[in-house]
Structures are given as structure tokens and as C-alpha cells.
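Multiple structures follow.
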Structure I
Amino acid sequence: MSNKPAFIKDLDLPAIAAPMFLISGPQLVIECCKNGIVGTFPALNQRTSEGFEEWLIEIMTELEAFEKKTGKKPAPFGVNLIVHNTNPRLEADIKLCIKHKVPIVITSLGAVSMVVDAIHSYGGLVFHDIIKKRHAEKAQEAGVDGLILVAAGAGGHAGTINPMTLVSEIKKFFHKTIILSGCISTGRDIASTLQMGADMAYMGTRFINTEESGANDEYRHMIEDAGSSDVVYTAAISGVHANFLGQSLKAAGLSDEDLKKDTKIDFGKELNTEAKAWKTIWSAGQGSALIDNTLPVKDLVAQLKSEFKQAIEEQAKWLETYPK
């Protein structure tokens, strides 16, 4: 475990609530960390760097007060940064991460050694999300501490590779922390994540349906009603393939022909347009098929812990039969 972060063994569950565009904010992050899993949010969920810093201060203040009151150390929190030359706030937001010593930084759209070095300067960790081997190799060269493997069926900008194949392929050359994303909705799914060889589960869609998320009731109900076939993989919204709820695409008036479009996004010029689109066209993963309620984070984590323990105990019983 010398090449794995020490915090993992102190979590109540080996899970990260993924940073979700327009959904994850301080309330969701704080409740996740209080209940023993990593809470995260995208820096760009705040419109300005000044607002981003306000959120950092709010989260750290609440978690410090929680630890002082309860004596329990909360899980670390994380921030998602878009590492792309069209993100005008990148430099300013990195400086704020350094100033406030953000424990975990999740990078997207670019693994850059200068960013990794900046976060390492104060002891922070960098996890980078990837969808294929080539991206993973570049991230390893940049010196990241962990890889988030976004497999087929995940919400948002998902990959297309089966998780079992993706984990095994990446573990051949990357020996640090492996975090798996894609259709993880239950405690049993978290147990399966470990069985496949990952160190942690990365859960997005399941945390949309929490009382602390920024989703409205219509969005949550659409997830509760969705089956796996109701999730549509399309590049039509932003130019980058992502999974969306089919009913929200239909409500926006998009046709099957529209959804076949494959246009290239300019993240700088399209950022505001994309933000507006994602407010009415809702992202979700195929794991929606297993979600039928909305819970407070505290109750959801308790449920996940119970399911996880039961799954591990059931798996252990197979040792009595196999192998001979």
C-alpha cells in the first residue's frame, strides 16, 4: 500500500462522490465527507475564482467544526479542474488550491506535469480521469497519483470500454491508485469494483438523487423512472460524447438525426452555451436503472455500507465451495 494514499483505509467506504457539473456544491461535499466518503465539486460550478474561494472556505470551515465537535476526522474533499488552454481561470484556481491546500485535485482534459507539481508542492494528490490507455499513459508521465477510469455507461463524458477490460489493461503498467467509474449505484457495485482490481469507486449519478445535490425534483424523478436503455450516448450537446437522459433530450425537441451529429467543441467559446444546455438536458449514467429514490447523503451512505458489507460476506462464502 506504499504507493496508495493513506486516507483510503480511513474511509467508511472506498468511494468518491464525483464532481458533477451544475450538481455538486458545498452542501453535497460537506455531507459526503462527514459520512466517510470523499466529496468533490467542479471549480467551474462557481462562476468566478472569488466564488470558488468562498466555497473552499465554507467547506473547510464546516469540516473543521465537525471534527472539533465529534472528534471524528472527516474524509478529504476534492476539486475538479479543467486543464485545458481555453479555461481562462486555470492559473487562478490552481493558486487557490495551493493557498488552501486542497487535499485532492481531479484533473480533466489534460494531464500536465506543471499542474501536478503545483499540487504536490503542498502535499496534495492529483487524480486524472481517462477513458482509454493512451490517456492513462500520458497521465502517468505527468506524475499523477491516481487514475479515474471512466468506463462504458458512466454519466457525463463517458468512455466506451468495458470496466473489467479497462481496469486490467491499465493495471498492467500503472501501479498507483485506480478509481473506477461507470454504473456504480449500490454497495454491491462498490464491492465488485474492488473485485475487479480497483482501489475505489467513483459514483456520480447515484448522488444526483440526494437531498443535498443541486438537481431539481424533475431531474431526480426522471432518473428514478429511467432504465438503462433510456440513457443516450451522443456528442450532439457539446461535441464530446456523453450520456444523457433520453426523456430530457426529447423534451428539448432533439430528433434522432440531431443526436447523430458529431461536432467538435471549442471549450472556451462554447462553455457558456454548454452550461445553459446542461441545465435542461440532463446527464446520467446507465446506473439510473438501479436508482428508485432520493435520500439524504447520510442515509444513502448508510445504505451503501450495508449493501457493501453484505456483498463482501456473500463473496467470502464462495471460498467454502471454490476453489477446490
Structure II
Amino acid sequence: MPEIIAPLRETTLDSHAESEVLLPIREVARLTGVNPVTLRAWERRYGLIQPVRTESGHRLYSRTDIDTVHRILDWIERGVAVSKVGKILARDQLPSEPATPSRSDTELEWRQWQAQLRLAISAFDDRELDQLYGQIFSVYSTTVVFQDILMPLWQQLLRHHGSFGQASEWLFFDSFLRSRIACCLQLACATPAPRVLLVAIAGECRELELLVAGLLMSSDKLAVKVLGIGQPLDELTLICERTRPQALVLFSNHSPGAELPSRLNRLAFTLNCPLLLAGDASDLAEQSLSGSSIGCLGNDGRLMPRRLQQFLSGGLDT
């Protein structure tokens, strides 16, 4: 049973609700698999997490802190050095739209939808899950549905893969979302709208992340054709010659290696269409690709389609 420490100093209560469960460092280490020495280093050396303190100086961590630890682990697994993670976390925390007085209420609504989805997922109830899926789409835009509700829940389930039963829950939810998005993309590609090809750099994203990116990039004026996971990059020139897309978009959520810019420039030289990079790697590689012909779309569902259209119209600097 997790230990809850109280009371806290008055100054800590200003930033934490009195009813919030705060956990000691040993419990956080158990939940995340990160030892206390490392947790302290992430705090002192890099400022990645900021636990509150009791009067006696003991660290206490909120659920938000635990989520941050999992996000740090995600980035480290993607090859990002821990010294660079802080900048990425700070970027992710920037509001993608102007803050409003009702934003906290909106986020509460998102969490309530996620709670209902969790119940359907834990019961492996595909009918209830499908009904909730439709209801959420009737309330929010596609971008909000995936970026603020569905994918954060998918990521939470993925992080807790090690607990008994949760691997099956994640697979159930992942399969459900992949099937729904694949149908949407297939319908979009059946239209006469111009096409963009989207392909993952091998081993650098999961299939659902690629499909969601394709869906968020799509519009009435532009259909996104997602190529299968495992598509050889050295055969993309052939595919582009035969299908003549408006653009080829490579997708990666991993830290870009030093060889990526030269690799992309070589590929771009052989193509008969523009080459772009999307995903978290796009933000991380933007500086090294500055001045090249390769456009960076980022990984924000609100910005990717806009940047894609701007690039195709010649209005986005590379």
C-alpha cells in the first residue's frame, strides 16, 4: 500500500490539492523502475522533476511527477540523451493554443472521457469502446480526439505494459484504433484528391503513431497514403516514380542520428517530389536540416497539416 505523507508545509499546499496523493521516493522507484539515486540526479542536475518537500526535507512526488518520469524514460529509449530531455519536455508543455479560463474544465472533460474508455478497455468491450469512440468524435475535432484524448491514454497503457493484464488491454486498444484509422485513410485515398506518401523510418515509431500522423495530415484537398511498416527506404525512389505523389513524408519519433541529414539529402536528390520529415525527430533535426530542401513538419496535429500545405505551396522556409 503506497505511503501517503502528511501534513505538508503550507507553501506546498498552494501548488498541490490537499486531496492529491503524494508518494515517497521509494514508492516512485518501485512504480517506475528508476532507482532513487537517478531520480535525485534528474532533479538536481537537470531539473527534470520538481518534487515537493516535507518539513523534514523528504521528497514527495505527485502523479504528474510520475508521468513525467515515464516520459523521460520514453525519450531515453528513443535515443535522446538525458541532458536534452528537459528542452523537449519544456517544448511539449507549451500551450498549442491561447490559454482560456475554461481550459482546465476542458482538460477535466478529456480525463473523464479517458476514464470511460479505460472501463471499456479493461472489460475488453469492443461495442462500448466503439460507442464511446463515436460519441467523442461528435463533440471534438479529429485533432483533439487523437492528440488530447486517445493517444495520451494509449501511451499510459503502453507505459504500464509490465503489469499483469495491461499488455492485453494495450493490445486491445491499439488494435481497435489501428483498424478505425486505417478505414478512414483508405476512404480518403479513394477520392481523386492529390496524394502524399507517408512512411516510417524503420524501427523508429509504432504503427499507430504513423497512422495517426497520416490521419492528422489529411484534408479534403490532400489524401495521405501510408506505406506499410518495414518499407525499405532505398525503394522509395521507385515508388515515387510510379505513383507521382505531391510529396514524400518520412516519419520518426526517435532521436535523429548524426548521419540523418546526409541520408535524407541523398534520398531527396533521387526523388521527383519534395521530401519532408515529420514526428518528434523532425523537431530535433530541424536545426541540422536548416537550409536544405527538406521540410520539417513537427509532430503537432494542429501544425502538421498547415505546414504541409504551406510547404507544397512554396510558403514554408526550409
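Read-outs: derived from the displayed coordinates by stated rules, not from any lab. Only a predicted model underlies this, so the values are computations on that prediction, with no experimental measurement involved. Cβ atoms are built from the backbone, for glycine too; each structure is taken alone.
Overview of results
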{"item": "Distance in nm of label points 7 Å out along Cα→Cβ at positions 187 and 211 derived as 1.5 - corresponding label from I, II", "result": "II"}
{"item": "Identity of the structure behind 17 (criterion: relative contact order in percent (Cα under 8 Å, 6 or more apart), calculated), options I, II", "result": "I"}
{"item": "Identity of the structure behind 1.3 (criterion: distance in nm of label points 7 Å out along Cα→Cβ at positions 147 and 171, calculated), options I, II", "result": "I"}
{"item": "Value -15500, calculated as helix-only ellipticity at 222 nm (-39500 (n - 2.57) for each DSSP H run of 4 or more, over all residues; to 500), assigned to which of I, II", "result": "II"}
{"item": "Given 2.2 for distance in nm of label points 7 Å out along Cα→Cβ at positions 27 and 107, calculated: source structure among I, II", "result": "II"}
